[in-house]
1. One of I, II was used to compute P(r) over Cα pairs in 10 Å bins from 0, in percent, for residues 71-118 alone, and the answer was 31, 61, 8. Which one was it?
2. From I, II, which structure was helix-only ellipticity at 222 nm (-39500 (n - 2.57) for each DSSP H run of 4 or more, over all residues; to 500) = -19500 calculated on?
3. Can you tell which of I, II yields 31 when relative contact order in percent (Cα under 8 Å, 6 or more apart) is derived from it?
4. Identify the structure, out of I, II, from whose coordinates FRET efficiency 1/(1 + (r/R0)^6) of positions 39 and 151 (r between Cβ atoms, R0 = 25 Å, to 0.05) was calculated to give 0.60.
5. When distance in nm of label points 7 Å out along Cα→Cβ at positions 23 and 79 is computed for each of I, II, which one produces 2.3?
Structure I
Amino acid sequence: MVLALDVANIVSYLMQVGLLEQIAAGQSIDQAVGESNDARIEALTLIYNVALLPAAIAFLTWFHRLYSNLRPITDEPVLHSPGWAVGSFFVPFINLVMPYQLMRHAWSHNAPPSERDRAPLLGCWWGAWVLRLVASRVAAVYTEMAGEDIHRLIAMTWLHIASGVISVAAAVLAILVVKRQTDHQIARASSGTVADVFG
């Protein structure tokens, strides 16, 4: 659902660009059209923020279970507890690096030997995730600075579109990471040794 809302937000902001460019070109826009645009943007933003919470809980629950399952399938040391694996997403600055390190650590235990030393999917996923955080923050700051200047409003809208595109990429890559990590762990685990990572 979050992925679909990301796409809906991109389309919505593209519609806003069209309206703003008409205004910049000196064309008049009916007040009702402008109000409808603002209401659509606000509604989609609210729905997105509400939908993001259960999606984040689902992902973190999966990550906790994935990390919990490492000890039963390996004799090698596990870097941190499952609780810290989840908590690392919430500590400022640490959350820019450690979640990737822990996901990479899980990969090194779960993946087939031929794939353990290389994980380009994880790098792409985490790079997109960090870039999304930066892009959304830049868009938010620029929104506060834009004021009523039409050209700044257009630039601000394009920033939101760029942030949305990055968010779509990060979401798709996250889905692929979940699938690959889950498949690897299930294949690695002996029957009855490891809990279902979606259980």
Structure II
Amino acid sequence: MRTMKLGEALEKFRKEKAAGRKSLPQALAELSDADAETRRWGVLALRRIGGKEAVQALIGALEDPDPWVRSSAALSLGILEDPTAFEPLLRHYRSDPSGEVRAMCGPYLEQYSDPRVIPAHLDALRDPEWKVVQGAIIALEALNVREAVPSLCTLLDHPTASVRRAACEALLTFGVRDPRIVSTQEALNADPETT
């Protein structure tokens, strides 16, 4: 993890404060700036402004070439909870080239009562990005999707410890009794890097 210097922290604070005072036209103008960080600040300002026009601009920002901007747009759309954001969030959850963006889209799908959410989470269990897989496990557990049990059992061997731990917790929540759960938990608890 990178430690932020005092000067950088103050500059970030100033930008965050300024983002909260931007008008809709200013924030929209920032979305077309050549600098990705400026576009991201525009996205954050749109989240604070809210409303239909801001939501439409944020949906457009999901197509930005920079994954940091797209990830911020997904976060902003999820926070705003506008129903028009469902389709774009689902599309990017399933197919965005950035694992960070996919991981940011997934958690916000639960707020929509759409039958495509569960299959999307089930598919995400096979995602190459561990954050997406872990988020899908948590979502499927929260939604009580017991049909995920066979896939969750295969994740007991996942290379990422937090995914294995989340799979154990979900399987236990579903009442699954399998000695592999116990052995996986024991191995996780014995490894000082995973506790």
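1. Answer by label: II.
2. On the way: I: -26000; II: -19500.
Attributed to the structure labelled II.
3. Computing relative contact order in percent (Cα under 8 Å, 6 or more apart) on every structure in I, II gives 31 only for I.
4. Numbers: I: 0.60; II: 0.10.
It must be structure I, since only it matches.
5. II
None of the figures in this text is laboratory data; all of them are computed from the coordinates on show. Quantities reported herein were computed from a predicted structural model and do not represent experimental measurements. Cβ atoms are built from the backbone, for glycine too; each structure is taken alone.
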